[in-house]
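Structures incoming, each one as structure tokens.
Just so it is clear, none of the values below were taken in a lab; they were calculated from the coordinates. All values derive from a computational prediction rather than experimental measurement. Cβ atoms are built from the backbone, for glycine too; each structure is taken alone.
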Structure P
Amino acid sequence: MKKVLLFIIISVLSTTLNAQEVLIPVKFLSDARSSTQRYVGADAFGWQYTITDNELRKQKDGQAVRYRNVALGEIYKVDLQNPLQMILFYRKFNTVVLLDNQLNETSRINFSDTQQQPVIAEAVGLASQNRLWLYDVNTQQIGLYNLGQGTFRPITPPFNDGIKYYQNDYNYFYWIDNLNKFYAVNLFGNVSTLGSVPAFNQVQILTSSEILFTNNNKLYLYNLTTQKQQQIQIAEKSFGSFYYASQILSIFTESEIIQYKITFSK
């Protein structure tokens, strides 16, 4: 009887240990006081971009440049891929503003005034060859908007489940729909189904097979290929948002920006 009980205890302990998540360690780098409401990202030249009081701010080494447009309402999304041609998307006004590296407005596009049938933009980002990625609510299609011609060309079939989150680069548009399905489309309209992601509060796409996401004030790395998640071992029990780039993880609380060094194993 004792042997049976011992076997049961060992089995339970083994199962519990195996079920525990392997934490991904981080190395603390710095913390700083900050009143930033939203952190946008950083460019290749070391400039940091934030949004406070609905004003885009570009800062480095004590220098600051600002852009504010009260008439267009809330800045919904900022695309920093090209620091010489930044894209600000004002979703409520169906408008994007293009800025140069000094945050001077170089162009403004209201998609309700396109040469073709008006589109209602739900997602916008910079694509290659003077074009924008655009998801049109009217047609439920993703396509390319030509900045020079002022025309929109759908490149995908309609998607009925909307867009919950999106990211893009020059050649690909990635999105997670309202059912947490993960997709990508290239410039030629070839759509790839990349899998399903766990429930999340916030998310950042790292690659076509890996994402960072938060749930219940915990930060995780999720691999879509293995369908495994690992918790990131940060000290903060609650935080507003996060941003990862070049092995630097930034955590934003109400009053601080905390930075960690983190390396994801291949």
Structure Q
Amino acid sequence: MTSDPPRPPEGDWLGTPYLRFERHGSLAHVIVDRPEARNALTGAMYFGIRYAVDHVNRSPELAGLLITGTGDVFIPGGDLGRNPIDFWSDALNLFGMDLTPFEAIRNSAKPVVSAINGICQGGGLLIAMMSDVAVAVPSATFRAPEVFRGIADTGYAQYLPAQIGPARARDMLLTGRTVDAQTALDWGLVSRLASGPDKLIDEATEALTTIVYGAPFARSVVKREINRQYGRPDRASMDASLASGEFDEGWKSFSERRAPNWIPEDIRPEGRI
């Protein structure tokens, strides 16, 4: 990447070399590009996506935002190694919900579309779900493994049942089940499947462009009504979870590629879960 010292977001710079902000006429793209870590998001990357949403909304020349990844990974979630490589502020050492873009995407006045090019897990799946439209390649996979990391993700617990139903949400959240792209489409995790990997950006751009055709005020009212279906997550409980010993053991076991020690020894699997 770069040896330049980290610096905060400004203009089209998103505060980290692992995110690119590109302008394509009146549409903006954010590309997650950290292949050496399979696109895992650092705190600065989470915040950079949030900043990008606000940046598009503040820019009169921009009408919408497309989010995608590189290679065969969209976003697998947060970097549980808490790697400080691109932090430009001590505040970003906090693995907290203040950094994340989920509510910014959910409440964005200008449309946000996710172009899911591969693995989509954790925070990546929430980004996709909060987007106005999510288009996935047929090879994409989806998972919400937070409980295996010691995280009581109340956002998922609130949003996922509203989107796919309580029974399916329980299955995904409690078992960490991996869902393929066709199942994700059938369940309503994503809106569309691209006709092929090479068509993903074009078809996601078509969806974004069509949303932009709608009258902005009318569109924002409709979006607010849709968002009411999700309700509001219990932020205090999630913050308490992130400060707990379970989370410490969750990220430590993940980093050490082993199963967490809260699993009884007689059924504890080998390796990371």
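With distance in nm of label points 7 Å out along Cα→Cβ at positions 77 and 237 coming out at 3.6, pick the structure among P, Q it was computed from. It traces back to P.
39, 25, 14 is what came out when semi-axes √(5λ) of the Cα gyration tensor in Å was calculated for one structure; which of P, Q is it? It was calculated from structure P. Supply the structure label, taken from P, Q, corresponding to distance in nm of label points 7 Å out along Cα→Cβ at positions 165 and 181 with the calculated value 1.8. It must be structure P, since only it matches. So helix-only ellipticity at 222 nm (-39500 (n - 2.57) for each DSSP H run of 4 or more, over all residues; to 500), computed for just one structure, reads -2500; which one of P, Q is that? Answer for the origin of the read-out: P. Here FRET efficiency 1/(1 + (r/R0)^6) of positions 141 and 213 (r between Cβ atoms, R0 = 35 Å, to 0.05) was calculated and came to 0.65; which of the structures P, Q was it taken from? Answer by label: Q.
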